[in-house]
Structure I
Amino acid sequence: MISVDEKELLAERLVTGNLHKIRMLVAGLEPDELAEIINSSKDIDFGKVFRVLEPEKAISTFEHLDFDIQIELLDSFPPEQISETLTKISADDRTAFFEELSEDTLQKYLSLLTDEERKTANQLLQYPEDSIGRLMTPDFVSVKEDWTVGQSLDYIRKFGRDSETLNNIYVTDTQGFLIDDIRVREFLLSALDRRVSDLMDRQFVALSAKDDQESAVKAFKQTDRVALPVTDFKGLLLGIITFDDVMDVMEEEDTEDIQKFGGTEALDEPYLKVSLFKMIGKRAGWLVILFIGEMLTASAMAFFEDEISKAVVLALFVPLIISSGGNSGSQAATLIIRAMALGEVTLERWWDVIRREFLSGLVLGTLLGIIGFLRIFAWSFFTNIYGPHWMLIGYTVGFSLIGVVMFGTIVGSMLPIILKRLGADPAVSSAPFIATLVDVTGLLIYFSVAYFILEGSLL
């Protein structure tokens, strides 16, 4: 892999170089590295770059380009070159590209494909959006169980060049139904006259074409495979899905979850490529909701106006109380959302979660409560800011922290589970949302504890 500085230097040279120099510069680059350099630089004449690339390398580089650059590049090609490019790129990458097109543009590009590739493209586009069928490629190798290893290897040599991967060879019956998958090393290490059926254990994992892409992510995590077969609901082998495609899905989902957890809608595009107005629109909704939520905090403060006027010192600890609750809630939510994403926590185990978080909140709240009390205790030796009732104020802060932190951890852990139960995305229970919710309840807990402890003294 080349470094960031080397990429920047190469980008500058690609901008200023002539065709001969550009040919020399790109010769030592892998397609994904070249695509990354083109994607990150607005000044590169990528049309000129593609003129000097070998056809196979040009196709591989095109597959790694950003969508807007792919469109711009195709617009600069004559119809014959557009047809060749769209025909030769892998079926799954072509489907991902077609998904982003308007209907008119899609039909224009489909008309430039060969009859066979157009049929394949239409079949893949018929699957629901975000389904495994949209990610799969029909380029795979399958053999029959009554073939010999020698026959199978001859077949692989003849037709395997177009396969997306050859790590696994799939065994199908006469009607094309999947009955096993065998690692290619088993073929290479077996006698040529041995039957394929002798290598079979009929144990395999297959994905359903109409299932959500998240199920593919889970399957790859569990099986540690480079590729997995995709079948219809009857078991007919339709194609395969490879790990690199699933990695893209994982990256998109993780990015979306992180953005939602930060209190914004998912951007769906790279940060610097999202228009300013679109980004404002993505962020404004949540900010308004959170702002309205914080108004409740102001209302809670107003409700306890009399208590605050009698004991102004209580206001000093409001930021301490509400921030502790928000922080503990955000911690719990982050842990639970990630555990749910990894399959470590399921909806059925909500009681285990609430029990653990109750105990965690109790211990953490007690720890913070002791620190808060000791802080007031220590300050009482140097200042009279807390007055003669400093110990009661210390008890108020200490016990309030216990209650607020416990409430924060329970809410933070349960909200993602509740949202999941309702069919919503758990990541929507963002850290700012939880903090706002706990701010209001934290004030109620704080001033309720204060009224109970300080009644008859400060209140």
Structure II
Amino acid sequence: MSVSDPTALTLRQAASAIAQGRLHAEALVDACYDRVERLQPTLNCFIRTAPDPARAKARAADMAVKAGRTTGPLHGVPLAHKDMFYRVGEICSCGSKIRADYVPDHTATVLKRLDVAGGIELGRLNMAEFAMGPTGHNDHFGRCRNPWNPEYITGGSSSGSGAAVAAGLVFGALGSDTGGSVRLPAAACGVVGIKPTLGRVSRYGTMPLSQSLDCVGVLARSVGDCARLLSVIAGADSNDGLASRHTVPDYERGLDQALDPRSLAGITVGVPDRYYYEGTDGEVAGLLAASRAIFEKRGAKIVDVPVGDHGAVNDLSNAILWPEGAALHLSSLRDRAHDYASQTRARLLVGLGVPATLYLEATRARTPLLEELLQRTFSKCDVLQVPVLKRPVPTAIETDVGGGAAMQEILGQIVANTRPFNYFGLPALSVPIGFTRNGLPQAMQLVARPFREDVLFRVGAAYEAAVGGFTARPPL
């Protein structure tokens, strides 16, 4: 991609151009802010921007390059993040009225690691209130809109992250994923999103929703971009005792081998025999079948694999998510219930009604069900391939509170294929695979064993190389 159109570069291309002096970080920040100024009224993906400190950091980045040094693999690259990652002294709204003036006294580990790697934060991105919602609606800051067609949902709850990356406003963004909130906006907006293994990334300084399910993930324009971002933020953290000490590999290593026509030789891709494809729209099924044909051409073996009753697993995930979320909000529910949006308040009230016996049953069943999945399913394949969404991306009206009797059914369909993998704690990668007739993107979800994000990146990168990358840009 020509540097004459710098906002169309991938993250890795932009970082390389800056490090080599072919592109100035300040010019790139200015180009991104120009797009933000032009497109924010249409997309509403930012809650706030910070142009002055971003430009100051960009000038410092350019001076460092001129002096022959760079700070890391994201040197000078513009980023923005879902407004739920704390930075000391800066407001963090969590998409809510209740936290509209909340100023944390500590900084999230993931933000510190991105800073050290040289990333430049342009601002904070819109999100579902307290990360509770899969569509992009927000009664306090307004609905975030899909760059491919503003009448359609962005997916949620990391709605601004998906929209901003897809629209070329930034090169990467943090999101959170408790039931699909990275993978859904990645799929609906046509970008790549990774939900890593539970504990792979520190959650210190991150707004909690469900301690048992929350994951910090990233969204970017390519598989390689996500690999670089995850390499930066993953790893143990003394401030988070639940962050894994499992060794973090170089996720970019070997991705160039994706260009090899037989780059997936020795990889087995499993297609579940039940649940995940049941009721899938014909257009979506066709795109998935075409992607599997590409895997085969690249040397992969496609096999049907057995899975258990993952509809019940979805229910178990909800039995953990909603009571844990409600417990975190007890005080505000008592004192400021009217300040929650109606859908958020309704979901929290559901959590208050979950019996303790059901919650404990759901938590105790987790380990044996995961062991069964690893032994029964992943003994036969390296990755699973399933839809992210079983249907074309719906409109905002269909999924709003006034969307009619079908609204709840549609909302259930949106999260049906993502929540089980939060329950299991498995890594999952969303990769674009084309468009449906409504002009909106579709994506496949690749799932692997714990801490095998490297395998997901290998398979995803091979697919990208075979199709020439997902280079289409929204008509903005």
Structure III
Amino acid sequence: MSRLVVVSNRVADPRKTAAGGLAVALAEVLNNTGGLWFGWSGKIIEASEDGTFPDPAVHTHQAGPVKLVTLDLNRTDHDAYYLGYSNGVLWPVFHYRLDLADFDAGYIAGYRRVNQLFARKLAPLLREDDIIWVHDYHLIPLAAELRALGCNQRIGFFLHIPLPPPLILAAIPGHDWLIRALFAYDLVGFQSNADHSHFCSYVQSEAHAQNLGEGRWRAFNRTIQAGAFPIGIDVEEFTALTNAPEGRDMYERMRREYSRRKLLVGVDRLDYSKGLPQRMRAFRELLARNPETHRSATLIQIASPSREDVSAYGDILHELESLCGSINGNFGELDWMPVRYMHRTVARARLPGLYRASRVALVTPLRDGMNLVAKEFVVAQDPHDPGVLVLSRFAGAAEQMPEALLVNPYDTEATASAIHLALQMPLEERRERHEALMKTMRRFDVHWWCDTFLDTLSKAKAEETGTPWLRL
């Protein structure tokens, strides 16, 4: 069996799956193949007195059968690669926010430099029959850099965030370089059919790629496979968390404390893509139009800190705090606050109990690659008395979850009406919707995602002709 090599910006110990994310998805296959996981250590090296940086250190740690390999980044590279290009250019543009993108010319040089560094440090660790799986927007050019060093292994790439339509993508200076870099992979995966469609439209219109059918495209002397592979969650693992002591304790405490209320819940990172101000305005509209919800409906909104060194996040934090304060000031009573807002991270083990105690979940991003909170909420529900999911049509999850109440988060009045409908929904309809959603969650879980992607990659070795792959 070929060894799996995972490359991502950050690395996680696959034995500690309570953290969720890629660790849950990849633990089994990494353990079975004695895999390697490579990425940034999280450590930033400051310049020495003469203004120079040492060659970044590489750290190796054994996690059972899995080898974790990380490297440090110097301050200049980190700021250009991570803060500058990854989160100052790619993140906002890929989430359709051209107004927030900073196209500083120096960022792309740092982004390329760090991808070259990753390739240079990773290449000597590779075996000929390794299968390499690269994750997310931080590392789009990595395969091209590996190819330039002579690496011929199968390499797949998965984009966890959305891919915008061609005209938005084309606003990035050097956008053609980014897409050409994707053609160094053998398989490119997206979260949704919409994102895959955007990729197909771009390569046809901008790269003049030849459509070979069945998801195969030819351009730049390369033939690659592309497709949608919507990521799921580990249903059994999250069900076990729901029934574990911390999950049960949270559920019982929420039920006791809010015995006279109908709970609504939102759990998000504090990010402008999550639509949190729009959600609060819709909740305010719900209260204004439906007096019977007063002293009855309580929204618990958790907004975990995220990239607080970027100015756009400070702006949304202040706007969100102002909206929450305004709603509580205008509608609250001595014994009832409509919104309970928390700007901190809540332990994952406690979240299933909170989800299960809630009548409605509000998952209303302005744009999202997938959004696993929507799936976790469904799995945590009591099938005999389930809550209702209100879901943005602009989340990747909406393609798989039509039984949720799909909303346009920009439409305040319509979203408020959907929330009201969710609060009033009869038990029989709630059960029917939940049962249908659970069938999808079980069928397309995280193991399906991992197995399907790797199986497709194993069969998608690209054909290459012409000159050897040159550095972009």
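All of the numbers you see were taken from the coordinates with simple rules; none came from a lab. Treat the numbers as computed from the prediction; the structure is a model and nothing was measured. Cβ atoms are built from the backbone, for glycine too; each structure is taken alone.
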| said: Once Rg/Rh (Cα atoms, Kirkwood Rh) is calculated for all of I, II, III, which comes out largest? | reply: I
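Between I, II, III, which one scores greatest on distance in nm of label points 7 Å out along Cα→Cβ at positions 206 and 398?
On the way: I: 6.6; II: 3.0; III: 2.3.
Once distance in nm of label points 7 Å out along Cα→Cβ at positions 206 and 398 is worked out for each structure, I has the highest.
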